[in-house]
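The following blocks contain the structures, represented as structure tokens.
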Structure 1
Amino acid sequence: MHMADALLSPAVGGTLWVATAGAIAFCAKTVQRDLDDRKIPLMGVLGAFIFAAQMINFTIPATGSSGHLGGGMILAILLGPSAAFLTIASVLTVQALFFADGGLLALGCNIFNLGIFPCFIAYPLIYKPLAGDRKSPVRIAIGATLAGIVGLQLGALGVVFETVLSGISELPLHTFLWAMLPIHLAIGLVEGLVTTAVISFVWKARPEILEYSATSRPLGNLPITKVLTGLALAAAITGGVLSWFASSFPDGLEWAMAKTSGQEELVAPDKGIHHFLAGIQEKTAFLPDYAFQTNEQEPASQEKTPPSWPAVDTGTTVSGLVGGGLTLMLAITIGFLFRKRSQII
């Protein structure tokens, strides 16, 4: 559900940038109360895992569409809402800057849609009441699944209203809405199941992490090496190998756009802020679309062969490992900056 710049006007994109910056400032102040040295590596490893997991699009049966993990709910449950929001912002920033996944004008919208709704609405209002103080596998599964669905539905609504407010006439409200919501309902169900699996692993290995995050308590001397190791291995395997098995079908947003306008992608203006930001992204994205850059062009007369599956590709593997590493470093850097500031204060 990563929006491209072509879906937004400068006014809407800029407004969501300001809103997202405000949310980041709020979260930065909030995490100073409970962000300790034990939670910082957890932020980094979870960020790397979410980056890798988002590379894998899973097919939605009988639709010709696919979806990928949002990850905001996993982060919120294990880190608390504010640290989770900063981590998902790190993931999406790395994706936009270095892999051209989502536009720079749209970065504020993408962080808002994939961060605010799961971290500050679905998590406290749905997951926490359902999972409760006495957690069990069933309660975790129900809470995570319903919260994942609601978070993604709200994110899909955000995308629709942001495009409509931008005056994108190719995507009228009613038609686009009825294409986006059903397909993201199915994607949200898978998101909930994956969230359940990850949270259940952590709950069995170190249940205190869920309790401490829910009550905004520092992790203190809690041993979390087993959890960190498991998540780090999962991130490396997912980004380095499992990413080969990503579905080649268009994701939910592209599918909904095709159903609405007949096009999976819209063309951004070739002047103004869109053109300027596209030029910046072209320079910073050294692995665009999670692959090595190539200047080779196929002759127009040559028929394109369908991509193989699994798509065993060195560029994909390098992208998964490098992207995970960059996200790890960015999230940890943010954590240490705020931790240092809180110690000084």
Structure 2
Amino acid sequence: MNSHEAAPGRAAVVCGVGAALPDTVVSNAQLCTTLDSTDEWIRTRTGIGSRHIAGPDISTQDLAVDAARRALLCAHDVRPDAVLVATTTPDHRCPATAPAVAARLDLTGIPALDLAAGCTGFLYALATAAGFIASGQADTVLVIGADRLSTLPGRGDRSTVPLFGDGAGVMVLRAGPATAPGALGPVVLGSDGTGGDLIKAGHQTPLQMSGSEVFRHAVHRMSAASVQAARAAQWRLDDVDRLVAHQANARITAFAARQLGIPEHRQVHNIADVGNTGAASIPLLLAQAAADGRIKAGHRVLLTAFGAGLTWGATTLIWPELAPLPSTATTESVREGATL
């Protein structure tokens, strides 16, 4: 790795975002042709109406590369010094997905690694990237969340199958002053391995989840982490313009927001259209919300997530002015060379 100079107050600053989704959209009605459920049952309990599903010819790597290309374009084609991929669904047990992503982006030679922290993986990756930058190990880091969670649930399980979709989201971080718009605030992270069995999938076994316990832990952990992150940034919760919570279940987000006292008009969501996309959830939502104007330059944004492990986290930033962003691309449109 090339050595970069560390400096007091050196922070990780957002300079680009991007996202990609598979072309295939599966509605609740379509899902229920092979599942003992109904559109009303799924919407009432999860807030999900449809999700994007990757076909067998689309890998986690494909989603990550497509989203990364868009994020790098948004960041004016900077050249990253490291690539981090947060994922629960790597393409192989070995090797990791990140080196292949870096190679496809013509970034061979730089550090590239995967991080596995469930749906909190993207926040863990942000903290890792911020450490690279603060220590002078890198000037620019490509942080990717990519998952194909539709591959995890067991066929016919109506408690898990409707929840998950596939996608990728990316954030480009550069070195800059801690006072710059886009500078990440302190990242609050935590884990509790005694709850590891609450969300679990084996190499040969489908996903198993204890819904009520997951709900309780998710609300409590995301709320507590959010309070800590806001305090560490010297914000009041009333200062938060936009709450961007991991899109696991609309009811979980609503309960957590209620505990934080953040009203609906200061929250952003996409769960109705994409479902739970795992580590991709937060960066995918950020890219979409920035593209359609729900998040604007100057907004104080609070990010929070909860996932298998158990893991959780939160952080803050003031949204920067970014290059104009198009709506989220699908993998096929990017492959065909659509204008980004």
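Matching task: -0.52, -0.64, -1.21, -1.30 is the computed value of log10 I(q)/I(0) by the Debye sum over Cα atoms at q = 0.09, 0.10, 0.15, 0.17 Å⁻¹, for residues 146-313 alone. Pick the structure from 1, 2. Walk me through the numbers before you get to the answer.
Working: 1: -0.52, -0.64, -1.21, -1.30; 2: -0.31, -0.38, -0.85, -1.08.
Structure of origin is 1.
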Worksheet item: For relative contact order in percent (Cα under 8 Å, 6 or more apart), which of 1, 2 scores largest?
Response: 1
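With Cα Rg over 2.2 N^0.38 Å as the yardstick, tell me which of 1, 2 scores highest.
Numbers: 1: 0.97; 2: 0.91.
The maximum falls on structure 1.
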Discussion item. To test your reading of the models, identify which of 1, 2 gives 3.8 for distance in nm of label points 7 Å out along Cα→Cβ at positions 114 and 258 when calculated.
Written reply: 2
Response to the item:
Across 1, 2, distance in nm of label points 7 Å out along Cα→Cβ at positions 18 and 74 reaches its greatest value in structure 1
Practice prompt. Can you spot which of 1, 2 the value -20500 was calculated from, given it is helix-only ellipticity at 222 nm (-39500 (n - 2.57) for each DSSP H run of 4 or more, over all residues; to 500)?
Written response: 1
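We did not get these values from a lab; they are worked out from the coordinates using the rules stated. All values reported here derive from a predicted model rather than from experimental measurement. Cβ atoms are built from the backbone, for glycine too; each structure is taken alone.
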